[in-house]
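Colleague: Pasting the structures in now, so scroll down.
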Structure P
Amino acid sequence: MSRFVRFALAGAALALASCAPWDCDFDSHGACVEFETDPPDLDEAKARVDALLARELPFWGLANLSDWRVQFRDGAEYACYLAQRNDGCTDYVEKTLSVRVPPDAPGCFEAAELLHELGHYALGDPMHSAARWRDVEAAFAPLVWDHPAAPDACVKRYEGIRSGVWAVGEDRF
């Protein structure tokens, strides 16, 4: 076997080994939904994720996330292209929207930056240059805590906060 073939096979094996398999807790709107730390009640979490995506997908003109993964994670340490720490990542290779649940918002995974990552998914705009990004921050309250079905944990943590949470810096990563 040639040196090139051995190198190619080793590279392919390494690439496959680095692809962690998805560990879906449930399916919602065509996506595998995965919690790094499972909420106390997965049936309730499913209902909440279903409702969250029903509110957030139309914001970007989307109907589903077929064959993608939505990952709710605990920490900021997450390799995303050139960044090693982040609150959210849209990984087109792994077909994963990975979002960090805010550490100061226990029980309110709805406050993770999923709406932001859905924007990257929908727009394909890593630099936030599209004018549509200007609408994201104002969506925080109605999507997270200021609606009739809002979870108590979200209302308790964010009630009254209408800006400053999902602010988007335009024309930069």
Structure Q
Amino acid sequence: MRNIQELLSFSEKIFSSSAVAESFLYFCLHGAATAFILQTELNMPEATVYRAIKRLRTLGIIIPAIKVSKIKNSKGGPRPTVWSLENSSTEEISRALKIHFRFLSPKYRVAEEVAQTILDEYVNKQNINELSYTQILIYIKELRIPFKTPDVADLAAQYLHEKGIKVWR
């Protein structure tokens, strides 16, 4: 009976705040994340994310895994930390690092929006599971995005491939 009460008390500390609960569940699903990933993926304000991380760290649920290396041409400032569950694998930590750098890239964010629009408008409505690279290029050219079209098309094709869509080159 005592263990049940301890478990309830512990879970109340996590689930009393929706931000802490969402962050906890994100860590359970993905194993590792940076504050910026949580902020972007969970659509939370920066201060809320840092409070949630602080609570999870105080409870002993997450630990600092690694500090993100210095970015070229950056002027300094604090380096982000990849936080992880204690039993997270190195693959989960490296995936979090990869996602963090993707989210920092404005070109990737534009490509992600384009790919999501392609998914919504073409793939899901027409119930197809493959596209040609040329179709992606044409769609991006119509949008007149300020980045180089092939760069955005490559990133969009990669995103679509990760979502299970076959992209013919």
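Colleague: Using distance in nm of label points 7 Å out along Cα→Cβ at positions 40 and 64 as the calculated read-out, with 3.3 as its value, let me know the right label among P, Q. Don't jump to the answer; show the numbers that get you there.
Modeller: Numbers: P: 3.3; Q: 2.2.
This value belongs to structure P.
Colleague: Using P(r) over Cα pairs in 5 Å bins from 0, in percent as the calculated read-out, with 1, 8, 16, 21, 20, 15, 8, 4, 3, 2, 2, 1, 0, 0 as its value, let me know the right label among P, Q.
Modeller: The read-out comes from structure P.
Colleague: Turning to a different aspect of this structure: Given that Kirkwood radius over Cα pairs in Å, for residues 24-71 alone, derived from a single structure, equals 10.9, which label among P, Q identifies that structure? List each step's numbers first, then the result.
Modeller: Working: P: 10.9; Q: 11.3.
Of the options listed, only P reproduces it.
Colleague: Separate question: One of P, Q was used to compute helix-only ellipticity at 222 nm (-39500 (n - 2.57) for each DSSP H run of 4 or more, over all residues; to 500), and the answer was -10000. Which one was it?
Modeller: Value -10000 for helix-only ellipticity at 222 nm (-39500 (n - 2.57) for each DSSP H run of 4 or more, over all residues; to 500) corresponds to P out of P, Q.
Throughout, read-outs are computed from the coordinates displayed, never taken from laboratory work. These numbers were taken from a predicted model, which means no experiment stands behind them. Cβ atoms are built from the backbone, for glycine too; each structure is taken alone.
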